[in-house]
Structure 1
Amino acid sequence: MENTEKKEAPASRNFIENIIDRDLAEGKYEKICTRFPPEPNGYLHIGHAKSILLNYGLAEEYGGQFNLRFDDTNPTKEKTEFVESIKADVDWLGAKYGEHLYFASNYFGIMYEKAVLLIKKGLAYVCDLSAEEIRAYRGTLSEPGKNSPYRDRSVEENLRLFEEMKAGVYPDGAKVLRAKIDMASPNINMRDPVIYRIARLSHHNTGDEWCIYPMYDFAHPIEDAVEGITHSICTLEFEDHRPLYDWVVANTDWVHPPKQIEFAKMYLTNVVTGKRYIKKLVEQGIVDGWDDPRLVTIAALRRRGFTPESIRRFVELVGVSKADSSVDYAMLEYCIREDLKLKAPRLMAVLDPVKVVIDNYPEGQIEYLDVDNNVENPELGHRQIPFGREIYIEREDFMETPVPKYKRLYIGNEVRLMNAYSVTATSCEKDADGNVTLIHCTYDPATRGGNAPDGRKVKGTIHWVSAEKGAKVTVRLYENLVDESKGVYDKETGELNLNPNSLTVKEAFVEPALAEAKPFDSFQFVRSGYFTADCHDSKPGAPVFNRIVSMKSSFKLPKA
């Protein structure tokens with residue numbers, strides 16, 4: 001008999017998983033070990049989240065080990081502030097490293113020993129050329145370089161000079177240690193790269209212990225080898241550096257060399273990720289710090305109200321490939337909407353208020369209406385909201401003379417107040433400039449919580465807040481930090497095309513429950529979007545709300 005039972009389709013594997021599968025099958029490694037190795041010279045951004053989650057996910061998938069290692073070999077730009085921010089980001093994303101927290105600077109002694117080993121092998125030499133001269137000697141993509149006049153120094157002389165460099169005998173920039181590889185190599189990275197330089201700089205971790213520091217391309221593969229990293233996963237710009245990475249590992253005598261694998265970076269449309277630009281924005285006071293909610297640093301996304309789950313879902317949707325591509329920011333917004341739509345209570349907030357007086361409602365009376373916190377998720381329970389004679393509604397929800405197809409409140413029209421009664425506008429008051437300052441209505445007591453008993457249809461529904469019992473709060477509305485119509489960067493100057501309307505601050509009226517919001521509490525404000533209480537500026541009883549994302553979305557998830 002034919003077996004008609006459907007078999008579950010195998011999960012698709014990315015190219016990195018296929019490489020690891022093959023390595024394990026061939027017995028190259030017994031246990032997988034990956035790492036995330038940030039340089040602590042700034043805050044991490046959304047692109048780094050992909051690398052964190054990819055490396056952690058692979059270690060978790062294969063029952064291996066995940067390391068967080070700070071690649072802190074360049075004290076010119078590194079700060080303890082950045083170390084702490086990166087740890088907070090990795091922790092928040094849920095990438096568990098446990099006891100496996102490392103600093104490259106803790107390996108400086110090993111790196112020095114390996115540099116001495118290369119000298120003894122005749123594979124490194126001390127060079128007195130200046131940085132400009134080294135560049136001139138290097139050649140071009142079409143022309144080979146030429147040997148340094150110091151390339152043939154004896155092993156003994158190189159050992160002495162390198163020791164004197166370490167001892168502080170020479171001024172900064174006077175000498176460097178270079179690998180002796182091939183000045184005619186088609187790969188410029190292999191043309192006797194500098195692997196140590198003199199720099200009298202205090203280091204955030206080692207203080208003034210060292211006055212020579214290793215270069216990244218020399219230090220990085222040694223760090224991986226020391227930690228027993230099996231698969232050194234990095235982005236595509238390091239592909240041309242892989243031969244040097246492999247050369248360093250091979251010639252410094254590691255038994256189990258790591259394997260470098262490159263994947264494509266994640267580029268997000270119309271956002272600023274460059275550390276140089278963000279630093280300038282911070283220093284000029286255009287943003288209020290590296291975690292300003294208009295940025296896409298991980299700290300900024302957290303402050304704005306994005307959740308770890310939404311970031312993980314976003315990275316999952318982007319996937320892993322070898323081909324560079326840009327991802328629409330709308331996909332990130334889609335992910336946070338999807339994550340919060342069942343989690344977040346739905347409350348009413350009026351961001352551009354105009355007062356309404358219900359003339360036939362008893363003066364001084366307040367009644368409480370029982371309302372679902374989220375109609376799609378009964379587990380979030382109910383709350384009671386106050387209703388009285390005076391309320392606030394959105395200014396856009398009233399027109400004295402309506403345009404065609406306008407279904408909200410206008411003179412003579414009846415609308416439903418969400419979860420309350422139906423009201424009919426009778427008149428309005430204006431200021432000297434013609435702006436509506438007060439709307440008069442009447443209500444039908446028989447319509448509480450639904451339609452009128454006589455069966456008449458009320459087409460429009462608007463939200464509202466009690467004027468007497470509601471709370472006044474500060475709300476921040478965000479647009480893109482850059483002007484999307486002009487592109488992120490000015491083509492002539494290279495400067496950012498900043499959007500002058502990237503931040504709008506409003507004083508809004510909200511349900512009383514929202515006045516008790518604590519930092520990072522998230523809500524859906526009916527019709528306005530998803531909001532969170534700001535972690536810096538909120539005070540007890542006086543939250544400041546950041547809009548995470550609006551309700552509307554232009555993004556559609558592609559069909560499988």
Structure 2
Amino acid sequence: MKTPRPFAGKRRRGFAIIVGIAVGQSALAVGMAFIVRFLFNALAGLPASGETGKSVVIGIATLIVLLLAWMRRWERVAAESLGQSYAHDVRLALYSRLGSLTPRDLQGQSKGGHLLRFIGDLTALRQWITLGLARLIVGSVTATSTLAALCFINLNLAAAVALLFFLGCMATLIMGKRLHVAIRVARKYRSRLASDISERIIAMPVVQMFSQVRRERSRIERRSSDLGEAMVNRARVIGNVRAIAETTAGISVVAVLVVGGVEVAQGRATPGSIVAAMFVLGFLTPALRDIGRAYEYWHGYAVAIDRIEAFNSMRPSVRSRASATAAPITKGELQFDRVKFDGVLQGLSATAAPGAKIAIIGPNGSGKSSLLALVAQLVKPTSGKIKIDGHDIRKHSVTSIREAIGAVSPDLPLLRGTVGRNIRYRFPNASASEVQDVCALCGVDEVLRKIPDGLEGRIVEGGLNLSLGERQRIALARALLGRPKILLLDEFDANLDPKTAALVNKVIRQQSGTVLFVSHRLEQIIEADAMWHIRDGLIVEQGVPSDLLSREGPTRSLFKRQLMLAS
């Protein structure tokens with residue numbers, strides 16, 4: 001996925017407006033310089049126009065000042081609009097890329113790093129456009145035009161100022177490498193701190209339970225100190241860059257006074273010319289500062305865009321082919337044909353008939369969850385085929401496959417918002433009666449009676465203000481809304497209370513579509529139409545649960561303890 005460019009689309013017009021504003025400001029500044037020379041010479045008693053002429057010129061000067069102020073305001077608004085437009089487009093591109101990547105693709109990437117990319121890096125991009133590139137355009141045009149005007153006023157004055165201006169720009173460029181390194185290091189430490197804080201916020205109950213608050217505080221303290229030192233070093237380098245601009249501006253004033261004094265003494269310039277040159281410096285000095293700061297913002301942009309482009313260049317492991325069509329899923333039949341996956345599944349083959357309730361069992365790490373993830377198109381098989389209703393899912397769009405699937409998993413938490421928003425999440429246009437039916441089926445209506453405001457009751461992030469059973473009921477309702485042809489339940493019954501577990505049993509029995517569920521509970525498994533026992537990536541035994549549990553074999557051996565307790 002390509003990262004949007006600053007000059008793309010409608011922003012070209014915005015930059016044209018910035019250039020127009022810069023030209024307008026420069027023209028007014030040049031005109032003002034000549035007016036200042038005229039007025040000073042006239043007021044000093046040097047040959048000039050009459051009183052009427054001076055009055056008119058003063059009026060024009062006042063008008064120019066007002067126009068310059070208005071253009072500054074317009075420039076700021078136009079620059080901010082450009083920066084926000086660019087940040088907006090990049091933000092959407094980042095989100096689109098994030099949405100195309102599976103959890104497996106994102107392994108090794110921290111949440112803190114993602115937050116920094118969406119906030120810190122986008123801020124750097126916006127600053128480059130708003131405060132950097134826009135001001136660079138205005139500053140460059142202003143500097144060029146005012147220096148040209150100064151040449152007309154006095155060539156020696158112009159040469160002195162231009163030389164100092166050039167030396168200041170060169171000194172700023174020399175600082176570039178140090179500035180880039182300082183900004184990159186500061187970003188690295190900011191990312192580490194953001195990652196650590198994000199993880200500790202999520203894991204705070206663990207930290208508190210094992211009395212590690214002090215130890216984790218020490219870790220955050222080290223990260224914070226590292227970031228503080230990096231930011232101070234960054235500020236030091238930026239301070240050097242800004243000091244160069246200030247020094248150049250100050251020396252330029254001295255140069256104008258010294259050279260101007262010599263020029264006046266030798267009769268090559270009037271006092272008005274010196275005053276006009278000082279006025280020109282009033283425009284050149286901010287332009288020089290703007291160019292120096294633009295250089296600073298550019299390095300921030302360069303570091304940020306490098307990280308953004310690296311993220312956007314990640315290739316999703318699961319993506320639709322260019323020729324992919326919508327999957328015509330009507331029954332929900334599932335076929336696995338010698339499916340292999342990343343050393344976990346070793347050529348698994350099986351078929352789930354339409355509407356079948358399949359219990360998937362096996363020891364930890366045998367490939368049960370991986371099998372469900374393959375159906376949901378969250379991972380891609382290394383080899384083999386998966387078919388739904390006889391159609392190879394590789395030939396159809398990922399979105400159309402997922403639209404036909406409902407899922408409940410510990411990896412699919414509830415979202416912050418209302419209960420109704422969570423239930424409607426996969427099917428936003430569901431009618432009130434459909435929501436009511438699924439709430440009654442999954443026992444959510446009992447939960448709603450305990451929650452103030454019912455469906456409008458608030459759920460915190462992850463649903464942590466609800467019990468596990470309540471969360472599972474809402475998650476199950478979310479998965480069932482829209483009548484999916486395939487329902488995937490991964491460890492959905494772990495740690496459930498007996499009442500909720502019995503309710504889930506009822507939901508599975510009443511589900512018209514195909515159900516694949518991973519479970520370790522005997523009372524849950526015995527209700528299935530068929531059982532697939534997976535071990536070492538292969539189905540070692542399959543059949544009706546009661547048959548497999550009644551004869552000696554790997555399935556009976558796996559549930560030996562539970563069978564003894566039940567007898």
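Comparing 1, 2, where is Kirkwood radius over Cα pairs in Å, for residues 352-439 alone highest? Max of Kirkwood radius over Cα pairs in Å, for residues 352-439 alone: 2. Match the computed value 3.2 of distance in nm of label points 7 Å out along Cα→Cβ at positions 416 and 520 to one of the structures 1, 2, and report its label. Computed on structure 2. Looking at structures 1, 2, which one was relative contact order in percent (Cα under 8 Å, 6 or more apart) calculated from, given that it came out as 15? Considering all the candidates, the number was obtained from 2. Here Cα extents along the principal axes in Å, for residues 248-311 alone was derived from just one of the structures 1, 2, and that gives 50, 31, 20; the source is 1. Determine which structure produced the value 0.20 for FRET efficiency 1/(1 + (r/R0)^6) of positions 360 and 448 (r between Cβ atoms, R0 = 25 Å, to 0.05), calculated from the coordinates; the candidates are 1, 2. The structure behind it is 2. Matching task: -7500 is the computed value of helix-only ellipticity at 222 nm (-39500 (n - 2.57) for each DSSP H run of 4 or more, over all residues; to 500). Pick the structure from 1, 2. Value -7500 for helix-only ellipticity at 222 nm (-39500 (n - 2.57) for each DSSP H run of 4 or more, over all residues; to 500) corresponds to 1 out of 1, 2. Structures 1, 2 were compared on Kirkwood radius over Cα pairs in Å, for residues 40-335 alone, and the highest value belongs to 2. Thinking of 1, 2, which structure, once mean count of other Cβ atoms within 10 Å over residues 144-151 is computed, gives back 15.8? Derived from 1, not from the others.
We did not get these values from a lab; they are worked out from the coordinates using the rules stated. A quick note: this is a predicted structure, and the numbers were derived from the prediction, not measured. Cβ atoms are built from the backbone, for glycine too; each structure is taken alone.
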